[in-house]
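Each structure below is given as structure tokens.
Please treat every number below as a calculation from the coordinates, not as lab data. Note that the coordinates shown come from a computational prediction; the quantities given were computed from them, not determined experimentally. Cβ atoms are built from the backbone, for glycine too; each structure is taken alone.
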Structure P
Amino acid sequence: MSLSQVLQKRIIFHQYKNWYVLDDEFYWDIKTLYNTIFKYLDSNFNIPVIFCSIRQANKIICDLGDEEDEYLRFASGIYWRELKIIFIFRFNEYIPLIETLFHEFRHVMQDFNPDFRHHFEWDKKLPYLERTTEIDAFQFAKEKTNEYLASESYKKVDL
């Protein structure tokens, strides 16, 4: 089953391009959020982003033929490499949401970089915060978030 077929079975509250909101408690303007993220990434990635609960993400993952994951309950978001989808689970606070999106898109960038990609498999054996992929993604997300917070764009956002 394709992602579009899987999403047809769900209520989509908001959509902009290939970003989907499946939770009625998502209060942000999806188009503004999309444009903000890609402005600070200085590039565009055609990776679907789904804002939903962990339970919904696990169902989508199963419907797409992959196995659900227990550890998602601790995550704010995840880049599901095998499916090339970003799931975002926590989105009630704007700045942590921005930072999570930068973090997950950094994983996309890592995955697209052949010199970096091997770290995903290599890092699996390490504790989460010791993984090269995570150290890099946290640092990148912090830098991009700080860049955003220092900008005029942030000052215009209605939080």
Structure Q
Amino acid sequence: MTARCDFPSVAPDAYEAVAALDTYVRRDSGVEPRLLHLLKLRASQINGCAYCLDMHVREARRDGLSEQWINLICVWRDSPVFGARERAVLGWTEALTNIAQSHAPDADFQPLQDFFTEAEITRISVAIGTINIWNRLCVGFRSQHPVDAG
């Protein structure tokens, strides 16, 4: 597969706008890093974004998350690795990422209310929206992840 264009180079203003939102999510949103890793990995799996998956798996490893935790995100409903708080974020990530099909049901929103304030839910939702923007850009423009030897 060949990249369609290097979107950061051809539209740096657009890239910087998305990057600024991403910086907010990472530095200023208050969403804990473990939850950010979780939602970024799950949304990227759903969206089939190899570029983002490669990057976020590397980041999760760098930040000390276990291989088991990373590997089982795609089957989170069937694994005891994830606690109720993480499951709430995973369910909401799936609902927002698949919004055309899910319509963001109360069944996926309600569990968040057991663990997070409205402001925190809003910030988590912005984080989910941000990774979905990146996924759509990288999939759409066929961004290429680095290939490791081996």
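Side notes on the structure shown:
- Each of the structures P, Q was assessed by relative contact order in percent (Cα under 8 Å, 6 or more apart); the largest value belongs to Q.
- At a computed -19500 (helix-only ellipticity at 222 nm (-39500 (n - 2.57) for each DSSP H run of 4 or more, over all residues; to 500)), which of P, Q: Q
- Distance in nm of label points 7 Å out along Cα→Cβ at positions 46 and 78 from the coordinates reads 2.6; which among P, Q: P
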